[in-house]
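Below you'll find the structures, each written out as structure tokens.
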Structure I
């Protein structure tokens, strides 16, 4: 018997992939997205799509009242860690208060068996390598703070109201359907878009910062499968690639996949966690059958084929910077150019 499922961020990158898996599993999927970072043509076939924001309390209440969801997958967020310092109000409104709207509605509905939330390894902060679920989060940017606050609220909602949850902490996910025009997040998409526009790849600092770049096929199937595995309820999981690469190494991999020689423009370093990668023993225990461990070269190669097909996208500066003190010069220049 199919279940009725809500997927927020269904027109976005990870959300569209998770929604597609849920449709293939036979669920009735309702997708909610305000299209601020996603595209309507990325919404999978079979999804009943509603354009709107999770910050619209009345809309969220109405959707829950109409559809009586069995499960909620909350993947809507503005996931720009570095930029979140300069857009605090926007960040907390979208990533925290919008999430609270969904949690309230799910609790009040009384039908939701599990609430699945995509958090981030940004909750860990720095100097906790490898990042494990047993570590005490110490987020250092407003984005990570908001994500951790939602995690805590879900734990509280379980203890107070009995609503089950699963929290996933993905990291540096890339692949087809990523927003190539986003200039503030998703470095692989930024590199590919710059190459297709004949521009150099821009790196903050010397490129020695490390991340474990995770192909979407090692993330989305795990998230989608969680509702059918009650043993993972009320747990937190890191999910993503094990092997870390420097951003400089990544630039070489992307250039090769795009068929060009690396052309790099190094910008002034920004204040960020330099090394961020996590351990995944826990997720392998419950979801090891779904994890393919797609290599960076293979995943970037697949994404490059897709990127060349869709072509370059014109990037837009973020409208509404709230704090300009210490704003990286390259981001300030984007405002002036827009």
Structure II
């Protein structure tokens, strides 16, 4: 049984609690938000978390001005894995939380759903710290980066060179109150915005911006960590990775099907494209939280093997061996050899 603590009780945190309820090998033992934390070694009911307006409203919860600190410090020995389901803004926020957890003496697995390239790089820079503290930190483990990034890493194995990876997502959200942090993160990618600007915006200003766009956010060439993760995994240079999509903040139906296309050159010299498409019925919560638990389970396995430090989700996939720089010349020689052999 994997004892899990969730840091954050927004849309992703609440839905993760429901998902864990349906998974045999996982048990939710701790959860917190900005004003309280709750720990129960026997397990926390997912529906109780979902229906509570805040963690403080759960019977047995403890109010706190430092809930993350108190939850980890008091119960770290009974927590195997932590899911950081906190807002990704600003870029420094989750890396600072990770350092705080490290300083508390926690030893185990931590998983996040970070999106932005800079934030993932900051987590990667903490590799030595995590190794010293006995932590295995898995970053970029949601839908994108995460599920679609690892699909690209897997699809790359058919090729000797990856020419292009294009990730396109469609998200339907009809509950502003539940997913306001996610919507803010997406607005930060729009032209004229950045994390610092969005961080200062009030909820009313965010709603006004959504009204201007009829609730539709069209995102192009995003600063998304799929690029740095595929580069770290040796799949391709980051400038060959493009991420974008459409978010409908007023309807649950996806505006388009989420997919990733991997275009590459085979060892025979042929150009081809793989495509992995997610079912339209799967929600953002399902496509983020499901992979999080999958990578968390892999993390527990790797932790048992003695692995510590920072690992991206893409690095857990089959490793890619890029072609030699002169592979086109090698192909010509191979073809010439085959032709001569035929005669």
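Below is a table of values for the structure above.
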read-out: Comparison of I, II - label where distance in nm of label points 7 Å out along Cα→Cβ at positions 201 and 217 is highest; value: I
read-out: Which entry (I, II) yields the derived value 0.65 for FRET efficiency 1/(1 + (r/R0)^6) of positions 57 and 169 (r between Cβ atoms, R0 = 30 Å, to 0.05); value: I
read-out: Computed 19.1, 57 for Rg and Dmax of the Cα atoms in Å - originating structure among I, II; value: I
read-out: Answer label among I, II for the case where mean count of other Cβ atoms within 10 Å over residues 73-80, calculated from the coordinates, equals 15.5; value: II
read-out: Structure responsible for 23.6, with mean count of other Cβ atoms within 10 Å over residues 17-24 calculated and labels I, II on offer; value: I
read-out: Comparison of I, II by FRET efficiency 1/(1 + (r/R0)^6) of positions 113 and 161 (r between Cβ atoms, R0 = 25 Å, to 0.05) - largest value held by; value: I
read-out: Distance in nm of label points 7 Å out along Cα→Cβ at positions 81 and 321 derived as 2.1 - corresponding label from I, II; value: I
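Bear in mind these aren't lab numbers, they're just calculated from the coordinates by the rules spelled out. Treat the numbers as computed from the prediction; the structure is a model and nothing was measured. Cβ atoms are built from the backbone, for glycine too; each structure is taken alone.
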